[in-house]
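Please go over the structures that come below.
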Structure P
Amino acid sequence: MQETCCNNQDKMPEICNCLRLGEFAPDFEAETTHGKIKFSEFNKGHWVILFSHPADFTPVCTTEFIGFAQKQQEFEKRNVKLLGLSIDSVYSHIEWVRQIEENFELKINFPVIADLRYKVSGLFNMVHPAISEDHAIRTVYIIDPQGILRTYIAYPSSVGRNIDEIIRIIDALQLVDEKKVATPANWKPGENVIVPPPRTTEDMQQRLHEKHEECSSWYLCKTKP
């Protein structure tokens, strides 16, 4: 029997799997402010940040779109595509984006999904009925170029996202993949990273004779990235 996270099958009739880290993100087709997209093609060869917001023309969401737009070049440097979503029409999205661009003198270059039928929000469990049956919560899904879900964050409607933290997570994920290391709490780019701990007694004994930048114990050693 297939696991489901959906609690509102009337509005979200599709089977909604509980998404788990390390598994493939579901594929879908959707109408956006940039035309129709197929997610697997949009994602191919790129990292993707898929993020939902409760509604167009709302204050917190507007500040978040400004924040994402201001950091677009930083995302592009990291081979990251942005993809927004809310349960509004494409016409609403277009007008809201136009107003943001005019009022704040910036350009929003990423597409925004129109999800009036709850198709994508149902697949990604973005609607939490205890909060609202009509709006998506603030979610962030970070999906790697292979289509695998690497990070998931959910925020309450009254708390705006920290765009710099999302960029930091991207930096950490890309470094972890490249160097096969781990990042400690509060890590920032350029700081030392954690060497994978030994997995056998023999490896532990060898670790005691290795030289690293920092070692507080045989299982916790840090080195330059």
Structure Q
Amino acid sequence: MPEITLEAEVGRATGTSDTKRLRHEGKIPGVVYGHGIESLAVAVDAKSFRQALSGDQGLNTLLDLVAGKKHYLVLAREIQRHPVRGTVSHVDFQVVSRTQGVDVEVPLEVTGDAVEVRHHDWEVDQQLFSVQVRAQPDKIPSSITVDISELQVGGAIRISDLDLPEGVEATQDPQTTVIGTHAARVAAVVTKPEEGADAEEGAPVAAPAPEET
């Protein structure tokens, strides 16, 4: 998986006022960190950052971060967002190695139709929407497929049942349920009395009107 190049400014000031100024200029303050390097304060263009992570890999996109005269192979981690606007206010870039595994979170994609579950008026219950895995940076999948076609009533699909790509290892408890099943809630049906029948059993019946003479 080829990395995406992202330019970064180095030597930014770290004070509160300087950070606000950067954000006002459309830049995101950040930090580059990793084994064997000293933490490096950087700033990246907000629009370029969004574009870099807009592909299928999302937050797991492998980035070639160009900071000054140096290149860092990184993943975006610890993203902080503005509590109201939702814009990225700070990002940590983790330096990674092409040959060493890294822990990431990968979304799950459910496919298929649980026919047997539906035919018994049961429901499919998705309990996990992503799974934590370890893989080399260039082998991180964009998603992991979960096929529910063979799911049975009362059955479940657990992490140990997932069909993971080669080189990808789940790091969560293998017995954790990903997809479960449960009986559907049956709504109470109110039946109306048949036409001509008394509304309630034992209700008084009106006496017939007297015949006119």
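The numbers here are math on the coordinates, done by the rules we state, and not lab data. Every value quoted in this text rests on a predicted model; they were computed, and no experiment measured them. Cβ atoms are built from the backbone, for glycine too; each structure is taken alone.
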Note: helix-only ellipticity at 222 nm (-39500 (n - 2.57) for each DSSP H run of 4 or more, over all residues; to 500) at -8500, derived from one of structures P, Q, originates from structure P
Of structures P, Q, which gives 16 when relative contact order in percent (Cα under 8 Å, 6 or more apart) is computed from the coordinates?
Q
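For the read-out mean count of other Cβ atoms within 10 Å over residues 49-56, a value of 14.2 was computed from one structure; give its label from P, Q. Could you put the intermediate results ahead of the total?
Working: P: 23.4; Q: 14.2.
Checking each candidate, the match is Q.
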If P(r) over Cα pairs in 10 Å bins from 0, in percent comes out at 7, 29, 31, 18, 10, 4, 0 when worked out from the coordinates, which of P, Q was used?
P
